[in-house]
Structure 1
Amino acid sequence: MMDKKFTMKIAIDGPGGAGKSTLAKGLAKKIGFAYVDTGAIYRTVGYAARSRGIAPDDAEAVSAMLKDIKVEARFECGRQDMYLDGEFLGDRIREHEISHYASAVSAIPAVREYLFDMQRSIADENNVIMDGRDIGTVILPDAQLKVFLTATPEERAMRRTNELIEKGQAANYEQVLADIKERDERDSSRAIAPLKPADDAIMFNNTGFTPAQSLEKLLGIVADKLGITEAQYEK
């Protein structure tokens with residue numbers, strides 16, 4: 001039997017709007033790792049449910065749907081693109097409504113089982129930075145570095161509101177804040193893979209940080225804990 005390939009894994013968990021994706025993407029580019037956006041993967045399942053008129057919390061209907069769909073994550077030039085049944089989805093999975101669908105379907109055991117092998121196989125073949133809500137506790141418990149990233153609900157709501165406005169989507173701060181608080185409660189109290197820090201995770205509250213400051217802080221953590229620096233990957 002061949003020895004399993006050794007890969008480095010960094011897990012970044014935390015609530016919605018904490019900046020996980022932006023930070024993970026920036027870090028991956030700096031240190032030469034592959035960035036895996038697990039949120040986009042769950043959003044794709046949520047998108048599939050909405051496009052079929054299935055309520056995201058209808059576990060029976062969502063579970064039955066899984067046998068009829070094909071979810072793919074394709075990596076091109078450091079970018080992860082999501083495909084559903086061979087169709088490129090682009091920013092359609094980034095609509096605000098899809099956040100609710102993604103959170104709801106992610107609490108369904110069949111969905112998590114459906115996507116588990118896909119996420120692990122990517123990490124087993126590449127040095128990865130993976131962000132989500134249960135990466136360090138469930139998907140990659142063997143990750144060499146686990147970070148739990150958070151910020152106040154108000155800060156996260158403002159970031160998300162600005163992001164939606166920049167994309168030309170309608171956004172109301174008070175509604176976004178209410179949605180974030182509801183999702184925090186739902187994600188942290190669900191029976192299956194609840195949102196919580198891994199026992200060995202490094203806590204990082206980036207309230208008041210700019211994206212550049214957050215990235216600088218995380219680069220320091222990576223250098224300190226793994227001995228990996230940006231300079232090693234400069235051409």
Structure 2
Amino acid sequence: MSMEQALDFLEEFVRSGRPHLVVTANPEMVMKARTDPLFMEILQRADLVVPDGIGVVWAGAKLGQPFPERIPGIELAEGLLARAAAKGYRIFLLGSAPGVADQAAAKLQERWPGLRVVGTHHGFFQGPEEEQVLERLKELRPDILLAALGVPRQEKWLAAHLAELRIPVAVGVGGSFDVWAGVDKRAPEWLRKLNLEWLYRLVRQPWRIRRMAVLPVFVLTVWKELLFKGR
């Protein structure tokens with residue numbers, strides 16, 4: 001589906017009042033799922049999976065299941081926040097380093113006056129503090145939970161707790177809080193249009209090379225799938 005169609009689905013999820021897990025999939029996540037059965041099951045059972053990553057869009061075209069467009073997770077979240085500000089949906093930001101979610105909330109409310117951020121919490125919680133986070137979410141009952149806990153932790157955490165939290169829309173958004181807070185930057189728009197955002201991230205954060213090493217394996221896996229289908 002297109003970005004606008006995906007946002008329409010998310011609004012339907014909010015209106016339903018029932019919990020829904022949304023995943024923004026990139027090649028790293030696809031390859032991780034191939035060696036992590038729990039993560040694979042979460043991706044397969046998610047209520048909506050969109051192609052975040054030009055590699056997934058390329059693979060879809062090669063395998064005869066084309067996507068209308070790439071849907072970057074941060075842009076999907078921003079589109080949802082814009083609609084939330086207009087409709088009064090309640091937002092909770094969970095994740096990133098201490099203080100970052102608060103900074104992100106302040107910046108987002110400057111960008112969309114009237115945006116209802118009902119709570120924030122950092123992502124470095126465990127043990128008793130995790131129970132406090134869960135109780136707070138149950139008490140506040142946001143319509144939308146954006147989780148920046150990293151992959152695959154954010155998807156696994158949401159899948160484990162979404163039924164009890166009963167939050168209509170829960171989305172893992174990776175490093176989006178850092179961008180919104182001004183801690184990190186996205187690639188310039190011209191690089192995004194050339195589908196080179198991954199290169200910009202690699203230059204700024206060389207440690208990503210270990211994560212991106214999976215990309216050639218992803219490409220080979222797609223070609224193997226093509227050969228298998230052709231037999």
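Every number here is computed from the coordinates shown, using simple stated rules; none is lab data. Remember, it's a predicted structure, so these values are computed and weren't measured experimentally. Cβ atoms are built from the backbone, for glycine too; each structure is taken alone.
Taking volume of the Cα convex hull per residue in Å³ as the criterion, the largest value within structures 1, 2 is that of 1. In terms of distance in nm of label points 7 Å out along Cα→Cβ at positions 104 and 120, the structure with the greatest value among 1, 2 is 1. I have 14.7, 41 for Rg and Dmax of the Cα atoms in Å, for residues 56-95 alone, calculated from one of the structures 1, 2. Which structure is it? Working through the options, I get structure 2. When P(r) over Cα pairs in 5 Å bins from 0, in percent, for residues 32-143 alone is calculated, the result is 2, 10, 13, 16, 18, 17, 12, 8, 3, 0; to which of the structures 1, 2 does this value belong? Only one of 1, 2 returns 2, 10, 13, 16, 18, 17, 12, 8, 3, 0 for P(r) over Cα pairs in 5 Å bins from 0, in percent, for residues 32-143 alone, namely 2.
A value of 1.2 for distance in nm of label points 7 Å out along Cα→Cβ at positions 48 and 168, calculated from one of 1, 2, originates in structure 2.
Can you say which of 1, 2 returns -17000 when helix-only ellipticity at 222 nm (-39500 (n - 2.57) for each DSSP H run of 4 or more, over all residues; to 500) is computed? The read-out was computed on structure 2.
Which of 1, 2 yields 45 for percent of Cα pairs over 18 Å apart, for residues 8-79 alone, as computed? The read-out comes from structure 2. Set 1, 2, criterion relative contact order in percent (Cα under 8 Å, 6 or more apart): the highest-scoring structure is 1.
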